[in-house]
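I've put the structures underneath this note.
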Structure I
């Protein structure tokens, strides 16, 4: 058995891993809470490097520890009133908007940590990220990987040798070592195949029910690569973030989001044409969709844009015979405001990330070239 499969098998056998399956992020935060409550000195010591000010008497014992205080996953204070605030991400991906929200009540006694299996792309390979809070004060977030946490917990474990608690901590360390191994498969290169479910390792990850994290991370990296490629064209009007509120982006017409819905990873690109209408590309599972989206019920807009041949042309990248829906039906739709045509990407067994990004950029260029004509169609439809 090769090394990675051995770690997968060890995860399956771990009592703590199996106990965590119902709610992974809650489980990890609860475990750290238990550890901090049970071993206040040792726990306080391993987090001391994140404090702005160390206690004068070097007393690193935790005074108070909390779960879900002010919706924070984990927080604890030392006797000098310095507080550690931890946002914990295991299966989900952190967004800047979330960290900004948690930064609103910042004081000089608060020390912020994002604990995560994977470093969000907005950290840009750094271990610190500064957020402008509502009061225009810089709030510094420290990134703590589960890989680094593993080393910290091993240090803690050595200080409580021979106890039942040490055995539990050691099992937890083996548990997160397996999670770290899985995270290592979430890198993305332009030569990787798409859809991501085609990767050989996917079935093994799905068996241990961590495929949702795998897909979320892959789509985040894909969205980031697309964002960077767009910026290389000198286009800097891009909002990169979560899958919501595109219509509220006033100064950045191109919106790139990523996430997961209906059990499938998702990347969404929206090009805002007017206050209520955007054109876009949505990639979910094995589907590549061209989209018209309205914030109001204006079904005629999508039809007129199609009629004028300003959007929904797949011919440059795909076989038009593979475009859905077929027959007399013009569009598939979600609700009354989301209209799309699509192709199935599984039909190309050699599709790479590089190919996919090229298709996306070609279609975004079509929107940009036709923007004025599209806006005219919209204005005529809402008169």
Structure II
């Protein structure tokens, strides 16, 4: 594989209005912040997305912290160097502890760049197959149970093949029961985003007879041990999300019996390469996986679709159509839901999507560019905030 010299890197901090507020157990978002990275070399541009948002709710990382880490520590190790594969990129920033979302963003951009240089799709580079992937939709906490049931019905009418509802203490069992009663045959799962403790086991077991596909991350975001205690009390499969940051963590979870399913998010685990490692480990050990979502723009969504086409992604992912979150996404064509509850995987070189430069500029609140010849910012646009 021919190496490509990284000649320029550009970061953009975006703030994009959501179609509707999205509420989870740790807060509500009406605008989604993220960082988009463009890596240029050999006359080509690779695009990646840092999925950290404005606040440290889902993880300790924010768009601002990851901007800092990229600016100060990762970009200086990458700019001006040649890379023939992603493993050499991982080695370049190996000394940087943590910050998987920053690493995932720049790694995704290099994957896109390398795939374009080879004239192949990201799907092919990752080892995925198939034209389409089954997708579901994540439904945030609604003002009332009735509103939740109505919202779920609307998404089912659109054709989504699986429904996930967000829950939190006091908004859990009754909501799940209401959805199941209204729609007895759908694929249904719940996501707590670490809202409970072992003392809430009785509440969680109150959903055990609802024929749920899974209960996602009920306990602490850094826990594996107590999830094993809880899983032993449940018929329903626990799925771990926030607790899994590497293939090593997946092994710990399997050996302890902490879960039966794993949600893989490239941003959470440090990039697509580690995501594939987790996929491969789970495939070898009979653990089904699915691809979670972080309210990505079309750049991150395209990469997720490529990843979700790998063979052990057995369950529908949180990779909804563009109009689930955005009035105007920053890529084209927009992702649309097929009648069979799938989304088509892009087949063009790299992520297979065209970035809409005007739309991107419209939602940019700051940007910075770096050139290999000086390794200093080539241009800075002050934030609008």
Structure III
């Protein structure tokens, strides 16, 4: 039964006998917990990983979601955080120290980059960014003090893949801890732990919640790694989610299978439409046969999700802005993963960057595909 997706999403971890037999589990909206005796408290505080003492540590509603996420990711355990970058930061901080070296994929999530460049560098932790399309680049970047690999497959904006199994093998060969950000895929389309990764992170804000009303993060891995992180970085930094956010995340998981497949279905049609459009120079989406890593995508991903970037054949930023401003259904916003289709134009970035101003990231939501294609078509005509 533990392998049955419907059971995991709808029943796993939900003890209805202690929840008034409610169809929807009640929220344990409490920051503190009591004990009948001193002995009971003494026993519980020694098991804060699994027992409620104070909601900054364990909370029953949070624990229910942890169990579901761990099972979905084929991990032994999971931790729930107040954001995706909090999850990634806790994982990295738990396994590196001053003088260590981290190898990270080029063009990761912006806040992962800031963690390495702006925060950890202040404490003497070195980093190297590598082109992850060649797994051997991770090996070439290894130094005597390398202790951690960071992957994000596909990575942000241009959606280049890393050969997860190959990089994981290099990490194991050299005793290096490995972490893969799996937000793009959700656990339904890719399972990095099955490919050899030590840990998997998610911005649960995205597909896992799927309703654009929660900011949360997830980290999954072995019991030993999760207990180490909880006892130190998780508890010390205090990046715990509220029980209500955990409950909303549980509600989102109910429909995860329906949502990610609908988004993927829509994306297949929209990517094909855009790739053939005369106003589109390029579509960055691994699901297209012409994508240089399409075969790798088929090998390590079950399906390709609903995030893509297009490069427009636009003469100037004004033409890009006309396209973006005339989209009626693709709302201008950061983040992604909910019902609504979204757009994020590179030309909206502040300050210098090395990205073409013609790039626009699209999140393909759950609306009717014909409706979305019609919106894109009329906006492309404005270029």
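Readers should treat all values here as calculations from the given coordinates under stated rules, not as data from a laboratory. Just so it is clear, the model here is predicted, and its values are computed rather than measured. Cβ atoms are built from the backbone, for glycine too; each structure is taken alone.
Brief remarks on what is shown
- Among I, II, III, structure where FRET efficiency 1/(1 + (r/R0)^6) of positions 86 and 334 (r between Cβ atoms, R0 = 30 Å, to 0.05) as derived comes to 0.60: II
- At a computed 21 (relative contact order in percent (Cα under 8 Å, 6 or more apart)), which of I, II, III: II
- Test item: Rg/Rh (Cα atoms, Kirkwood Rh), for residues 38-173 alone calculated as 1.05, pick one of I, II, III: III
- Which of I, II, III leads on mean count of other Cβ atoms within 10 Å over residues 302-309, largest value: II
- Structures I, II, III were shown, and Cα extents along the principal axes in Å at 74, 55, 35 was computed from I.
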